[in-house]
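Alright, structures below, take your time with them.
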Structure P
Amino acid sequence: MHPRPQLTREQWQDLCGDWEFAHDDEDTGLLAGWWRGDEPFDRVITVPFPPESSASGVHDPAPHPIVWYRRTFTAPAGERLLLHFGAVDYRARVWVNGTEVAAHVGGHAPFQVDITHALAAGEQILVVRAEDRVDDLTQPRGKQYWEPTPDVIWYHRTTGIWQPVWLEPVPATHLAELTWFPSAATNSVTVRAGIAGRADDLSLRVRLTTGDRVLADDRYRVDGPELTRTITLPRGDFRWSPGDPRLIDAELSLVRGGETVDETRSYFGLRDVGVKDGRFILNGERMFLRLVLAQGYWPSSHLAAPSEDALRREVELIRELGFNGVRVHQKVEDPRFLYWCDRLGLVMWGEMANAYEYSVNGVARFTAEWLEVVRRDVSHPCVVTWVPVNESWGTPALWADPRQRHFLESVYHLTHAVDGTRPVISNDGWEMATSDIWTVHDYSPSAEDLTSRYGTAKAVEAALGRDWPGVRRVHLGDPVRGDQPLMVTEFGGLSYTPEAGERWFGYRTVANAEDLLAAYERLVTALVGSDQVAGYCYTQLTDTEQEVNGLLTESREPKVDPAEIRRINTLPAASVPTERLAQLVEQARQRSRGE
């Protein structure tokens, strides 16, 4: 599968697999000229698995602040050659044949570089240096622990290359960037194309199809490095939703003098998302969000998925459990996961990995990387909400430090400046100021407590203000609600009673699978039974290291009957009365068919 599903070309070369590898704990590699590629490294690693993982073949979880990679490749034919990295944690420098071609900061965002000028005759030598400092807590790291052994809610580190590396031969003039802004309300889509190379006598052809039907076949003159056009679609229902994930395929060609100079493929989903009257809105209709928190972490490969199939299977499992969405927590997930959310029908909250301490340099690094993440994922229809910060991570003194509050609000506004089509949550869980959705993290073990806090408008007002469901105040100011929906975006965290001597973490312990199912049903029923609650996110999908509060084990085996979890997750929500009507209609249809 193409590592960048929304801008593909037929010709690309996968560079994953065995690379030479070395630790550089004393930071001597630069002075010793390791970037020249003269001497072999002493280890072999399987890319893109991090060296801390067993899948990498290195399997060394000890902190190593600097690592080096090296491999050779044969350059494919083409006018220009682009080298792509899905993600390298955290600071990366790249050399080709001894020439430095790229430097990038940010462990979750992709980067690419034109390496044509550095190519030589015959075999090419590619060297990568990655620096990932354990002691820098202002570095966005998400759930990666700075201590040697995973504990509580933190896991093994993911150092260096952990998403695909690949080559792409392109023409001198080519499509460099592509963004889709669909509108179901106007039955149209705005395409923004970035062009690299000469723009003279150039035009862009856009052909949109669904199945065998051609929806548009237009051609636009290119006057510079960026082209933006709005395409109106013919009459028909082409809308994307989790229940009906229709995708519109796109073929894009750059044409000069009647000759095609570049051809690419893409897709988008026609849908609108927003908030209104305290509800989440999809395509003009109220939608109750039933999300599950997922860490995107596997025992053998950590943050890197063990295979392409594992990414698809993760989406399938979430759907089989009856959830209509996922919040991938403190991680920017592989684009191929987003592709399967688009294709199979699952909404997703786009979240950033956070730091733990505040600093001016940290603000600059976070902002730059977050913008790269938003630009990467903005065209995916599955992404319906942006979550730049979680639980004040990286801004631990919001209540006392005006700088941190300004930073939080600036990220909210900056995200809207880049993408005005989705809600933005400024700080998921608590200490919100400006936010399009008010989100609460409430790990109360009692369904009665959830009902007492969120069952009425008066109770919600108290919970958002003077009463704190979590460890901090939910709202920093005077919580006057407008259109913002209220969602309980972390709750549950149910785990089994641990075995003697077992290291574990859960927010509430139950004795067995039957008790887990019963407790889950009580908690979910309390939330869907409130007309004040517009959605929930259960913690969590799978066990992860010592955090054993998943509905599935770390090997993705269900702890309870998935059909029962699905039944509970599809209970009608009081805040969306049409769900109950739809359920009654479906039951009547089943009776008429004798089911």
Structure Q
Amino acid sequence: MALPLTSRDRGRIIPSLADVLTQISNDPSLSARQRQEVCSALRVVGRAIGRPLEEIPAYPRHLRERLATLTPAMTGVSKGRWANILSLVRTALARAGVTTIPGRSTEPLSSEWRDLFRHLNDRRVREGLSRFSHYCSTLGIAPGDVCDAVADAFLAAMEDEALLRDPRRVHRTMRIAWNRAADLIAAWPSSRLTVPQYRRSYSLPWDSFPESICTEVQAYFDRLSGKDLLAELDFRPLRPASITTYRTLFRAYLSALAHRGRDPASLRSLADVVVVEVVKDGLRFFIERAGGRPTKQTYNIARMLTAMARHWVKVKGEQLEGLRAICRRLEPGKSGLTDKNRHRLRQFDDPHNVRALVTLPARIFARHGTRLAVSAREAREVESAVAVELLLMVPMRIGNLASLDLDRNILRTRTRGKGIVHLFVPGEDVKNGMTIEAELPAQTVKLLDFYIEHCRPALLTHPSSALFPSPSGGPKSRHTLALQIQNFVLRECGLHINVHLFRHIAAKLYLDAHPGAYGLIRLVHGHTSVETTTRSYCGTETAAAIRHFDEHVLRLRGQQPLDLKRSRRGSR
């Protein structure tokens, strides 16, 4: 069939991958081996997406959105094979007449771009500009004509015509590289490109608000933290982690008021922001962001503002009752695991997925454990494996994991040779005040020691005792480490999980094998009461219990079959 010349031509019928497969199979310009490889790649993509080729449009944007959620581990092929498959699919689309931006252009650059690139010695800048330079060269756009409009057209082309996982990241990296080249090279065009910020953050900086309210907020949280040791308090001071959470929530609330149209300069004191109608206005921002549903964050903000109004601003009567009524209306109707977490835990009903996760650290150690020198990339991989191993063996919160210190938290009974290694986190550093202390298994210690001796030095840029050091020398931020672990597990196992889910995974795996063993999980998670554990995980082992029951029924079926005719005669 005649295929459209461009994937942007919405006036024509977009072919399916089955149409592309047919055209490739009958392409006389390809050798038999080439036709076989390309057709095989198309079939693998179809199986990975989980739809027949006839139902998959041969449209780069559609394919990219479907393939963006897939990793080699999820498709059951190696990283190299998956990269080759994507390259072959690009070839198939191009040969079938569907316009695509190639993953790596083999066409030579124009003379202007080639002469300009001779000045580039920075490898990262060259890589960041490579795809863009070929794009411009193909379209006849000279380096001196590059501007924000050209860069925007490049992004639009990648989003419509490229099988890239993240076109926006490529686009932003390109703009940064262009500006870097302009700073380093005199011969480079002087025009600078605007660097977009794709991270969606609605929280405004503190200096966006009057100094008076910032000072009062600081005084309020200083009181909650018990900073004044001689002050008489009728409550137990909050831990630093809780203070940080409340400060983040309050800044988000002030920012929500600004986004709702209130002038930040009008928010001069805490009394101004705990008025019932003002609170309702701010909370509507979060409810609308959640698609009209109240969230736990919305409820926590309402509770925080009610406590602030009662104990600091000293409101009473109708206003206080109005705030309490808001809390009652927003209070979550159920406790325990969210539907999203329950959905993610279903991945671990599959024994293959369980084994992939629990053996991940050992597989990474087998990959690198015999090397005396590792690259920074390999060291980062081992670092991620150590983080996963600790989460599997001692399911802790990400804040405690990220802040682990070799001197304070990794305790050894011997400085040399074999000994016992304990992971220790004092209660004052834990969210609920329960001390974390665990003797690490020998396998965990072996991986940990390899990381500390051979891998961690490759990641250090400053002296640091942090187990997971950041470039500045301190510990990595919770967000950075969590994202690193999440991407690592997705890449290696093909599993979509967040870091906090490790605590739920630990409970599920043990309760699947020992239904009702909430007491042990309470100790592992450091819950203050078994009621908390039961409320969180009651029902997670239901599927396992039903499997045990089904196995019992199947065993009964496997017994000597009942002769129904004989039983009927006997009953007459």
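Kindly point out which one of P, Q the value 300 was derived from, the read-out being volume of the Cα convex hull per residue in Å³. Considering all the candidates, the number was obtained from Q.
Between structures P, Q, the greatest calculated value of distance in nm of label points 7 Å out along Cα→Cβ at positions 257 and 345 is seen in P. I have 0.15 for FRET efficiency 1/(1 + (r/R0)^6) of positions 369 and 465 (r between Cβ atoms, R0 = 25 Å, to 0.05), calculated from one of the structures P, Q. Which structure is it? It was calculated from structure P. Which structure, out of P, Q, was helix-only ellipticity at 222 nm (-39500 (n - 2.57) for each DSSP H run of 4 or more, over all residues; to 500) derived from, given a value of -6000? This figure was derived from P.
Values in this text are rule-based calculations from the coordinates and carry no lab data. None of the values given here were measured: they were computed from a predicted structure. Cβ atoms are built from the backbone, for glycine too; each structure is taken alone.
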